[in-house]
1. Which one of P, Q, R has FRET efficiency 1/(1 + (r/R0)^6) of positions 81 and 137 (r between Cβ atoms, R0 = 25 Å, to 0.05), as calculated from the coordinates, equal to 0.65?
2. Name the one structure among P, Q, R that volume of the Cα convex hull per residue in Å³ of 93 was derived from.
3. Tell me which structure, out of P, Q, R, gives 22.1 once mean count of other Cβ atoms within 10 Å over residues 33-40 is calculated.
4. I have -20000 for helix-only ellipticity at 222 nm (-39500 (n - 2.57) for each DSSP H run of 4 or more, over all residues; to 500), calculated from one of the structures P, Q, R. Which structure is it?
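FYI, it's all coordinate maths here, none of it is from the lab. On a predicted model such as this, the values are computed, not experimentally measured, just so you know. Cβ atoms are built from the backbone, for glycine too; each structure is taken alone.
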Structure P
Amino acid sequence: MHNNGDVGLFLCWRVRHGRFEDNSMEDNGRYGISIGHKDTDNEFVNNTIARNGFSGVYFRRETLKNSGHRNAFRSNKVLDNGNERQGYGFYISPQAEDLVIENNQIADTHAAKRTQRIGIYKVNGAGSVRAVNNKMSGHTEADYREGAMAPANARLQF
């Protein structure tokens with residue numbers, strides 16, 4: 001899934017219990033993967049998510065009842081996403097929770113003009129994210145960042 005104007009893989013309206021394995025989502029206008037309305041309990045394994053315009057993985061803003069809960073990302077390459085103003089490997093909007101991000105390579109590999117400024121960004125109001133054993137490198141701002149007002153019970157776990 002490459003060179004699309006907006007999104008490589010767009011999950012919408014109850015995509016559940018899916019397994020997305022050995023895919024490439026590259027050079028899309030905004031997002032490699034976009035997850036939102038009731039998209040729960042999916043697993044993403046051994047994918048390459050690279051050079052997308054805003055973020056590699058984007059959890060859309062939803063209500064708590066309708067958000068993309070319990071999705072897992074394992075052994076993926078999330079590389080070089082973003083543009084000259086902003087860039088994220090994972091961008092997690094409210095109210096997504098119970099997410100697992102483990103054993104991935106999340107990095108900006110550019111020698112100059114880096115675009116993926118933050119590896120995992122968790123916006124105010126997002127729920128729990130378990131991020132473990134990820135290989136993080138090259139981010140100009142932070143490997144992990146949370147919004148300033150995230151609730152105390154919604155911290156990233158390392």
Structure Q
Amino acid sequence: MGERHLRPVEPEHDAEQRELGQVLEFMQALWAVDHELQSSSKRQEATTGVTGPQRLVIRIVGRFPGIAAGQVSEILHLHPSTLTGVLKRLEAHGLLERRADPADARRARLALTAQGRTIDSARGGTVEAGVRRALSKLPPRAVAAAREVLERLASELSRTG
């Protein structure tokens with residue numbers, strides 16, 4: 001057999017030595033949050049029967065009984081067609097019901113069932129509980145600044161996406 005030429009192996013860089021720059025480091029943090037949101041949502045579904053996004057819809061409807069689906073879409077910054085699937089699943093599981101709007105029969109108003117109200121009132125084992133714990137460890141000004149950054153980021157991404 002012929003002689004093999006091996007390339008020298010570059011030494012591994014410690015994580016501390018790898019500087020990604022502000023944008024990539026921020027994106028790295030966002031993806032870490034996204035990953036943990038997804039993981040927490042799956043754990044929450046296993047314990048409560050609803051995902052994080054489904055519980056968020058339940059919490060909004062619980063806070064604003066009789067809200068229209070379009071208003072929920074606006075609050076969550078979701079396209080109505082995206083919300084439709086969530087609402088159908090919640091309705092199929094007996095957590096949410098649609099009632100005809102007395103002022104306009106073409107529109108539906110959303111309300112929680114008794115089972116939906118139970119999930120709305122749950123405090124432990126939810127994505128929301130984890131967010132609440134994290135926010136409670138920060139000063140209000142830091143929470144406000146983080147929210148501003150996230151809102152601006154969402155706005156920019158919606159314009160360039």
Structure R
Amino acid sequence: MMSSQTITQMRLEQHFAAPPAQVYRAFTDPDQLAEWFGPLGFHVPRSSVRIDPRAGGFWHLVMVSNTNPVITSPVDSVFTEVVENVRLVSYEDARGMPGVRDGTRLVLTIEFIPDDDGTLLRIVQGPFPEELSEKGAVGWRQAFGKLDMLLRMRRAA
């Protein structure tokens with residue numbers, strides 16, 4: 001059982017001035033994923049990124065602290081649904097997360113929704129204790145800033 005804390009699904013939306021295919025590619029292309037993924041203060045070594053975007057495929061990478069490379073946070077998910085340019089759904093079984101019982105299945109759903117001048121990205125992830133959900137949302141928002149910069153640079157090139 002998780003703790004007595006409130007358990008919630010983290011829900012985020014972010015608009016990007018790029019078409020869904022470009023935003024989707026930033027999530028599924030190992031080179032691009034390594035450029036933007038993770039919160040500020042962390043980077044993803046390209047050598048750690050392996051992705052097989054299909055149902056039954058996987059998403060593996062390691063976020064590494066910029067100031068102390070001993071601090072790492074691996075992502076090791078299995079895709080359950082992949083609809084190119086539309087949706088990615090994956091799960092990861094929790095290990096060593098504060099307030100989350102080991103083995104708890106955490107589901108991540110990423111939707112790439114066409115918007116007037118770009119893409120509305122919708123993320124739902126959890127279940128998490130509320131405090132962990134809030135920290136995760138901060139990390140995702142910081143990563144979105146890096147993703148936005150990557151998409152802008154590619155559009156300008």
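1. R
2. The structure behind it is P.
3. P
4. So the calculation was done on Q.
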